[in-house]
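Please treat every number below as a calculation from the coordinates, not as lab data. Since we're looking at a predicted model, the values are computed, not measured. Cβ atoms are built from the backbone, for glycine too; each structure is taken alone.
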Structure P
Amino acid sequence: MTSGPEARARQVLTEAPVDLLLDRLAGELVRAYRITDVELFQVDYRLSVLLPLGAGEPLAGPGHPAWHCFDHQQPVLAEGVGWFPVGMRGERRGVLRLAPVPDDRATVEELTRIGTALGHELAAVTAGTDVYRASRRARRLTLAAEMQWELLPGRSRDRPSFRLAGQLEPAYAVRGDSFDWSDDGDRLWLSTINGTGEGVAASMLTALATHALRNARRGGLDLADQVALADQAIYALHRGEQHLSALVMELDLASGVLTVVDAGSPRLMRLRDGEVTEQVLDKQFPLGMFEGTDYQHQRFELRRDDRLFVLSDGVLDATDQHVRYGETALDRFLRRTGPMTPLAAVRSLIGDLRAFVAGELIDDAVVVCLDWTGPQP
């Protein structure tokens, strides 16, 4: 059990009003550590800039110590300024800038744990205040994008047996593409939706599919029945006039057995020993296309340290002056992601797509990266 200034800082965070987490923490850091400069930088929706909660300047340069801290999830000290990761359970929210910070290992370790405690409190209070959401955006979200981001379980997740990350593009104007996940320590469920339609109508269709899948999963149905329930929910409302594609997976975390139902889905790519292959799936009807579709599952065995990518068609179909990004560029890029964390791999692929099209993606794109690190004791 920790005691002393670190424990007091944690208590201050727990007791602070939801809109004053940083202010109350700053007051405690002055008292306990003589730290007079405290600022929280949150990563924006595009994963491209760190935005200050206060009135400071955004940080976009990849060589900045703040980005080194964010990317490597390690504290960075530079000329008396300390940068500390802020997040929880693999979900990276940003970095905490503190100054002056002594070059003292024990103090740095305490401040690192305080940064993690701040990440947990941000996760706990965000549903009840707009203070932290509003300051994470470099520009206004469309209404459809606002709905899509609210659907997500997070953007990254780390557990001993897996690491996972996903991203939606164009981040500030995404319509129907989405992903969802849940785990119970024994199994991981992951669904990726390749939405259809425009604007709010597309996001509402995706929301219906996501909530139907969650309802079936939480009701204990097996994977094929989860997909069938979502299919019925969409068909009952739209009678086949609207439908969407989905890939729904369940990973046994002890054995590495992956159960998959492909409902006209996004692509599933595997990176193993430096080689990229597409996992061949039995394509079945999209959700909501016909009444009473009978879905079947497939099973595959993963090897320790296999990496999976789920990609919607917006990735391969990204174009620059009528030239598609395509299979060759994708394979080459995915091979290069081997040493990266899943979030870094996702962020790098999206950045490569933006560079290819010289701007924002026009069509929705979703990228999800999953590492199975093997059974853990």
Structure Q
Amino acid sequence: MLETRARNAQQLIQADHLDAILFCSLPNLRYFSGFTGTDGVVVVTASAVFFLCDSRYITQSRTQVAADEIREYKIKLDGVLGLLQELGCRRVGFEADILPYSVWEKFKETGGDIHWVPLTRQLAALRGRKGADELEFLDRAARLNAEALDEVLPLIRPGARECDIAFELELALRRRGGEEKAFDFIVASGERGAMPHGVASEKLLQAGELVTVDFGTRVGGYHSDETLTFALGEVSPRLREIYACVLEAHDRAVEAIRPGRSLRDIDAVARDYIADRGFGDYFGHGLGHGVGLEVHEFPTASPRSEDWVEEGMVFTVEPGIYIPGLGGVRIEDTIVVTSEGCRRITQIPKDFKVLQV
């Protein structure tokens, strides 16, 4: 699989008339070489892959990294420039969204006649289509979500603190083999549900409220991401209405996904339905985002998306309605695009669920 990934980068090198691409971000180091440490460099040329690191990681890299050559440096800048100059590289692409400006300035100042080419979307798209090995990790992470929620669900009741629910979910995921939580979990109940990123607080859950839970873990470096909204006992007809609206918008968007469609159009399927029901002003974020080695990565499904659905893409479908003073609903699944549509990676049902109080 790593050979295929390198070939895709090499195709970009040819298309953009480059001599090499320099990768420094940890997700890309792992993606192109298999390295799981916290510092290093991958240089891909038209014919080879080089991995560079300092003495802290040289032993690890020799047992873990798949590359044509592994080199040790004492100073990163000197090691990278020495390799590029040795190879005769003149046009070198780099992660413009990742590499700090100060580091780029040093490369530029000391790199002689090397021309540095900023790459953004082109690099992000390299990880856009997931292979079978990646999907296996994503499926395992989603399965842990389902198992952990099943354990913690009895604790979601009036009187519980939001932060305690988040903590118990994190523990349940770690006990099952989750490497780390994917992000700071959102547990937002009652009026706090109107905050799309309402990270768990000390608020006590109350009967008659909706509670939104957004959580995930990491397995093999790959993330799960899933959101559910529960009713704590009977809730008002207005809250039932917005839940039904979000669920229908979610289901319509999932049904609309197929290769060749615009991601902007997929977003519009859900957004237009919500707007037609009078809630358009309360859905302010994009429909979804890619998930993989990063919990937010390429592609993006939003009104500003310029990309098209491709087989193997993995992204979330997460419409929401957030009404200040009342509460909110978000329903999120992670899907993988198939040849004829999509498959849900996340496993927890999203039908309206009333928790007994």
Structure R
Amino acid sequence: MGALFRRWRWALLILAMLAAGLAYAFWPRAVPIDTGKVSLGPMVVGITDDGVTRARELFVVSAPVTGYLPRIELHVGDPIVRGTVITRISARPSIPLDARSRQDLRGALVAARANERGIEAALVQARRDRVRAEELHRRGFLPRSQLEAARTRVTTQQAALTQARAEVARITSQSLAATGRPSGDLVSVRAPASGSVLSVINESAGIVPEGTPLMAIGDPRQIEVVVDLLSREAVRVKAGDRVEITQWGGEAPLSGHVDRIEPFGRQKISALGIEEQRVNLIVAIDRASLPRSARLGHGFQVNATVILWSQANSLRVPLGALFRGADGGWRVFVVDRGRTVEKAIRIGHLNDEYGEVIDGLAENQIVVLNPSGSLVTGTRVQNR
């Protein structure tokens, strides 16, 4: 036997080495994975979108008359006090009307004044009828319906009188304008409110028509944030919800709350060409953040997150560890002594980083992040 072994010892050694090499080559190796940990910590669920700051009260000053506008000397950022003269416009004289047009205006004015007097007389009579109807109703001689009819006639005559007086005023102004305004009449344009000059819309000198915007005035210290939300997200928000303002330029976020949600949606085309319904969400900055938000001005871009749910100490699992099982439920792979174990879990709230664990996991358990399709229960794994 010993002689036989010595004779075949090298062949047996080579066969053993080949078997060991084949076993090493085909032995299942540990799959490299990324891992995360189930932890306890704060968790927040919210809606994040872009926002733009704006002054709460924005006043656009316009030219009150057609005329020559001198160059506006105020610059953007200059403080301004209510009532300050911004500029003086030299009003152009009105073009007089011909004799026939003036005669038509005079006739229309006479008719309008006659109509006004007639309505005034009818209103006086309607008020007398109402007083009499109220007295008869109080005594029980007049039904409620006739009393209401008398009151309605008074309201109708009052509305008609207001309209008639407005018509008289309109025709009177046309008659005055037809006489022509003397050339060089200066009309002062004053600031409607105190604040700062936010923009000078029309700075250069020249002829401007009536109603031309000249300047925007507001208080940059009193700002709010307008967030452009999808309508289906806006319905989940209510007034008073907490808001976290980020990406505004400072290190720490600013705090705010939802002041109001505008009830009017509008269509907007996204960058991908998709039609979306958008709603403006108005956010008021909290008093504690006002000193830091003073560096913001009108039209600054920010990010705003409306907090829909939050919990200070929630059991959470990294979002990348979650996947759906064959039954549609949530699953994770837990690493136990170097091998994977697929576990079914219950998840509550979700955000961009974590899922809230309701059942199925414990704190400090190690889970596989972004598991591949080749992983099954019992797969040997190692951390990258």
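If FRET efficiency 1/(1 + (r/R0)^6) of positions 81 and 337 (r between Cβ atoms, R0 = 35 Å, to 0.05) computes to 0.00, which of P, Q, R did it come from? That value comes from structure R.
Out of P, Q, R, choose the structure whose coordinates give distance in nm of label points 7 Å out along Cα→Cβ at positions 129 and 193 equal to 4.6 when calculated. Value 4.6 for distance in nm of label points 7 Å out along Cα→Cβ at positions 129 and 193 corresponds to R out of P, Q, R. Taking 1.27 as the value of Cα Rg over 2.2 N^0.38 Å, for residues 225-264 alone derived from one of the structures shown (P, Q, R), identify that structure. Checking each candidate, the match is R. Structures P, Q, R were shown, and Cα extents along the principal axes in Å, for residues 249-296 alone at 42, 24, 12 was computed from P.
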